[in-house]
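Some structures are shown below for you to check.
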Structure 1
Amino acid sequence: MILLPASDFTLDELTQAYNQTRTDYLIPMPMNPDRLNEYITLYDIDLHCSRVAVAGETIVGLAMLGRRGDQGWVTRLGVLPEGRRQGTGSAMLHALLEQAALNDMPEVWLEVIKGNQPALELFLRYDFQPTRELIIGRRPPSASHNAAALLAARKIYYLQHEEVIDLHCARRERMNWLNAVDSMRNVRRLAASLADGEPNSGIPLHQMPHLSGIMVEFHDGSRGWVTYLATTLELKRISVEVTHGAPVVVTACLLELLHRLHAAQDAIVENVPDDERWRGFQRAGYFEVFRRIEMVRPAEVTAFPGDLNP
C-alpha cells in the first residue's frame, strides 16, 4: 500500500472512492462529483495535503485535510471494506497529521459520528480529545404555523449576504468548522466558481448560492437573528444567535418566522451544540437525526503512537 496526494486524482475518482468507503457506514451520506467539489470549496480542503491509499491499482482509502491558518481539520477519512484491519486508517491519519505539522497547522480538529467506536478509538490513540457533542437535525416542510412568534415580533429586518457575513464575524462563541465564518464566506466563493463554469456551467445568476437572514426585535426586549441558505428544496447552513432574552424561546420564535417565509422547504441543520438553543430548535419542530463528537488534537501534542504499523 502507498499513500498519494488526493490532488493526483480526478473528482470522479475521489467521489467513487469516497462512496465505496461508506457502503456499510453508519450514515452513508453519498456524494456526486459536484457535491464533492462544493464540499472541497466550502471547507477549504487542501487536496495536496489530503491522501489516497492505493494497493496495486486499487484505491482502498481516502482522507482529507482542511486548512485554515494554523488550524487543520481531518474529514472524510474512510477505508474500503477490503482495506480494513490492515493499518490503512492509521497510516492515512498519520500522514494527514504529518502534513499538518509540515504546513504550520499545530492544532487539528475533526468530528466522528457518535457510535462509530473503531474510528473514535483510532482518534483517541492519536491524542484527539473530545470537546462536545454536535447535533444534526431536520424539520420537514409544514403548512401549519405558530402565530405567536409573529405577534411577539416588534421589528423584523431582512438581511442580505454581506450583512450576514458581518454578523458571523462578530460572533464571540467558537464555531465548529462547518459553521465558522470562513465556511460562510466560502458560499460566495462557491458562487463565483459556478459563475465561471467550474464545474457546473449554465446555472442562472439568480440561482447562485447566497446567504440570507432575518434580525428580529421582540416586544419584550428580546433580540436575535437567524441566517440560512435557501435552495429550491432545502434550507441549509442555518445559524441562530440570541443576543438578548431566553435562548429557548427566542430561538424557537426566530425559526418559526423563518419557516413562515420558507414553508415548502425541508430544513437541515448541522453541528448544533447540545445547549438551550437546540431546545429552541426542537420547540420549532426539529428532530435529531444523529450526533457527531467534536475532537481536537491540541498544538502541544507532537508525538505519534509508537505502535503504528502502516
Structure 2
Amino acid sequence: MSSIIEHIKICRIEHWLKNIFIVFGHAVAIVLFYQMEITESMIWNAVLSLIPACLIASANYVMNEILDAPFDALHPTKKLRGIPAGKVSVPILWTMMAGLVVGGFFLGWLWFPNIGYTVALGLLLLSGFVYNVQPIRLKDRAFLDVIAESFNNPIRLWLGWYAIMPADVLAMPPISITMAWWFFGALLMTGKRYSEYRFIDNADLSGRYRKSFKVYTERKLIIAMITYANLFCFCTGVAMTAYPALHNLVLVFPMIVLAVIFYFNHAMSEVGAKLEPEKLLQNKWIIASTLVTGIAAAWLLYAHQNDIFEVKDALKLMQPRW
C-alpha cells in the first residue's frame, strides 16, 4: 500500500489546484461571448473541463520527476521525493504517464466537440516535453524557463474558453487578455525562482541543481519580476480599455496593484526566503487581496450587464465644467 501511495504522490494531485486558472477562461468566454448569460450545460462543461487538464498535468509531473531525479537529489528537500529516495519504480511511472495521457485525451475528445479544447490539451502536454526533455529542455535556460512554464497560463485560458464555446467557434480569446494572463504567470514563476534561489542559499549547489541558476542572481530576478508586473498591468489596461464589457474593471486596478505589492513584499521578505516556492502564495494577505479583487470584479461585471453602474458615467460627473 505504501508503494502505491508513493507512486500516486508523483502525480502531484495537490498541484491540480493550479488548474483553477482554467476558470478564468470560462469567465472570459461568459463575459465577452455570452454577455453574462450562463446555462446549466455551460456550468457542467466548465466542471468537466478540469478533469482532462488535471490528467495531462499529472502526466507532465510524472515526466518531470523522472527526468529531474538526478537534480532533485541535490536539493535540500526534493531529495526526499520518491525517485531520488528510491521509493518508486521508474518503469511503472512511465506506464502511469502513458495511461494519464490516453485517459486525458479520450475524455477531452468524448466531452468537448470544439476541437480547440483538444488542441489546447495537446499544447499542455507539448509544453511539458519542451520544458523537460533534451535537447531543448527550456527548464535549464535562464529566463526562457519562466517564459515556457508560464505559457501554461494561456493554455489554461484556452482550455477554459473552448470548453464552453460552441463547436463551430474557433475564435481565440483577445490577445491582450491572453498576453496579460501569460505575463501574470511569468510574474508568479519568477517569484517562485527567486524564492527557490534564496531557499537553497548556495550558489554552487543551486547551479548544480538547476542550470539556469548559474545565470540568475537576486538582482536579475527582481528586475524580471518588475518587468513582468509592468507588462501584466499594461496588457490588462489595454483589455479594460478595448472592450466595453470590461470598462468597469478599471476600478479594480488599484486592487490588482495591491495584490502584486503583497506578492513582492512576501517573496522578498526573510519569511519568504525560508519558504519552499509552492508555499509562497499561501500568504494570508495575498489570498485575501485576490479574493477581494475577484469579488469586486464579478460585481462590476454584473453591474455593467444590468445597467446598474457604468464607470464612464461616473467619470463624466467628475470632469470639470468650464
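Here are the numbers for this structure:
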| read-out | value |
| --- | --- |
| Among 1, 2, structure where FRET efficiency 1/(1 + (r/R0)^6) of positions 48 and 248 (r between Cβ atoms, R0 = 35 Å, to 0.05) as derived comes to 0.70 | 2 |
| Computed 2.0 for distance in nm of label points 7 Å out along Cα→Cβ at positions 64 and 192 - originating structure among 1, 2 | 1 |
| Among 1, 2, structure where Rg and Dmax of the Cα atoms in Å as derived comes to 21.1, 79 | 2 |
| For helix-only ellipticity at 222 nm (-39500 (n - 2.57) for each DSSP H run of 4 or more, over all residues; to 500) computed as -9500, the structure of 1, 2 it came from | 1 |
| Among 1, 2, structure where relative contact order in percent (Cα under 8 Å, 6 or more apart) as derived comes to 22 | 1 |
| Source structure (of 1, 2) for volume of the Cα convex hull per residue in Å³, for residues 24-135 alone, computed value 124 | 1 |
| Which of 1, 2 leads on mean count of other Cβ atoms within 10 Å over residues 88-95, largest value | 1 |
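Only the coordinates and a few stated rules stand behind these numbers; no lab work does. Everything quoted here is computed from the prediction, not taken from an experiment. Cβ atoms are built from the backbone, for glycine too; each structure is taken alone.
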